[in-house]
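**Student:** Scrolling down, you'll hit the structures one after another.
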Structure I
Amino acid sequence: MDWLAKIIDGKADEFVHAKILKYGKGTHPGPRAFLTLSRKKIAFKADLDLEKVFVRAYVNHVPEGMQKVAGVITTYTDRRDEFSNIAMPLEWRIAKGKGATTYKAKVKEVVPSQHLKELLEHDDPTTFFLLSLTPNDGLKPWKIATKTSFPKSPAASEEGESEKDPVFSKGALARTPEVWEFLLREVLPDVADEIPDKAKKVKVRQDIVIEEIEIPEDPKLSFAEKRRLAKKTGKLRRRVEIDGTVHEQEFAFTA
């Protein structure tokens, strides 16, 4: 279950904690997902922190066969030994800068679908699969294009400025019953019963509201450790637009 779906379901866990780590007190724009629906295809555009759910939708449901994969796997913990057991070859490098140390593996391969499934089985809260995927035989409409570097914080929008579409990850999936059920469960669980069969466009917008931060008092912990372990209480404010009709809901969480 994706981290936002876990909040909606009242089951916030370590995956949710990792995603809200970067938010301080106040209201922050959360990731968006825009879907364009047709009888045979689901086209999507998504912000950072929603890319993984669409990668999973592709990997779990694309017809079996060879897949072109290119991109970067990024993790904030040293997981090289864990990934050494998978069939897909990965070469890691350590990136040290002003922020946290990251471990990155570039990927450019043609692999069986099963190798991608095996890769995603090694998911954890601070691992990002920044992957672009297409079937090697060109089977349509299956495709995903994901950026391989994290975006900078967006500048504040000027009053009257039109909203720009998400660009971090985009692509298309076949609209099979299995794919649509997966997206309803993982991306749209709060409005699954509100979407008519002939809906054309669904836009998910949300705010992350942090109301309280409980910081560990252990004097032996460093500032970075206290920040990483701090519990945050707040709300997920969702605005889902279905062919122009807006549905708004709030979901409380502590993680």
Structure II
Amino acid sequence: MPQPITMRFKDQKDGFRQILSDPHWLAKVILGGFLLINPFLVAFAPAYFSGQGPDWVKAVFPWILGFNVLSFWFPLGFTFEVLRRARTGRGVQLPDWQWNRLHIFAKEGSVKLMLAVTTLLLPAGLWMGTCYLIFVMVLGLPPGLLSLFVPPIMLFVIPFCGVACCRWLDGASVLNCALNYAENWRIFRRGCPDFLIASAFIVGVNSITTAFFYTIPFGAVFGLCLVDTWFGPIYSEAAAATEKVTAGEAESVLTV
């Protein structure tokens, strides 16, 4: 029988509800967006890198970039806390921006960046390099078409990175989460359908929320909060199923 309309995409709807139910969600996302990717950095970048912008843009851009280098750790840690709350089911989904929590956000933001480098950016870079070699160098397609190859790899690496982050929350070391691809893959494979469905949603949401260029910082933070809200429960189920299978295999060995 077909599912009732209210039950379709229930997990995805619940993720939006958990975020939007916070009366201050918009202010939290906007502040996170300013800290993650300063909107002035986005606005001035084309003029600065083209070399045709006014002199005052050339003068202030490095200062804005320097500030952003110091600030982008905080929203990464903020979204790590979102993931923790989704993983445990405790607390309001979006944490408050508080001065006494900034050092925690910075610390956990550095962890998230390290995990993202090895489980998201590195696989994506290898994929795009392979696509460039095959489709541009060999088959002669225009380099501008390479952007079409980004969504397929993001569909896989976003949840793969989410698994690594959740494993760190469960107590695994940073290096183990970043480099133990085999363990990350075991859990990812166990929850693969749900991970990919959630990832497909977030790729679509990000394409919409960042479509107006100047909205990129805020769309990125909203997307990170949303995907972490989805991945927390999915990981919990996948990790529990993986442990159950491992325990069953160990019992079989002992029995034999």
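Read the figures in this text as sums done on the coordinates, not as results from a lab. This is a predicted model, so every value here is computed, not measured. Cβ atoms are built from the backbone, for glycine too; each structure is taken alone.
**Student:** Supply the structure label, taken from I, II, corresponding to distance in nm of label points 7 Å out along Cα→Cβ at positions 25 and 193 with the calculated value 3.8.
**Tutor:** I
**Student:** Matching task: 24 is the computed value of percent of Cα pairs over 34 Å apart. Pick the structure from I, II.
**Tutor:** Clearly, the read-out refers to II.
**Student:** If mean count of other Cβ atoms within 10 Å over residues 201-208 computes to 16.8, which of I, II did it come from?
**Tutor:** II
**Student:** Just checking, which of I, II has the largest value of distance in nm of label points 7 Å out along Cα→Cβ at positions 73 and 177?
**Tutor:** I
**Student:** If we compute distance in nm of label points 7 Å out along Cα→Cβ at positions 57 and 217 for structures I, II, which one ends up with the highest value?
**Tutor:** With respect to distance in nm of label points 7 Å out along Cα→Cβ at positions 57 and 217, the highest-scoring structure among I, II is I.
**Student:** Right, next: Just checking, which of I, II has the largest value of mean count of other Cβ atoms within 10 Å over residues 49-56?
**Tutor:** I
**Student:** To test your reading of the models, identify which of I, II gives 1.8 for distance in nm of label points 7 Å out along Cα→Cβ at positions 97 and 113 when calculated.
**Tutor:** II
**Student:** Given a computed value of -5500 for helix-only ellipticity at 222 nm (-39500 (n - 2.57) for each DSSP H run of 4 or more, over all residues; to 500), which structure among I, II does it belong to?
**Tutor:** Computed on structure I.
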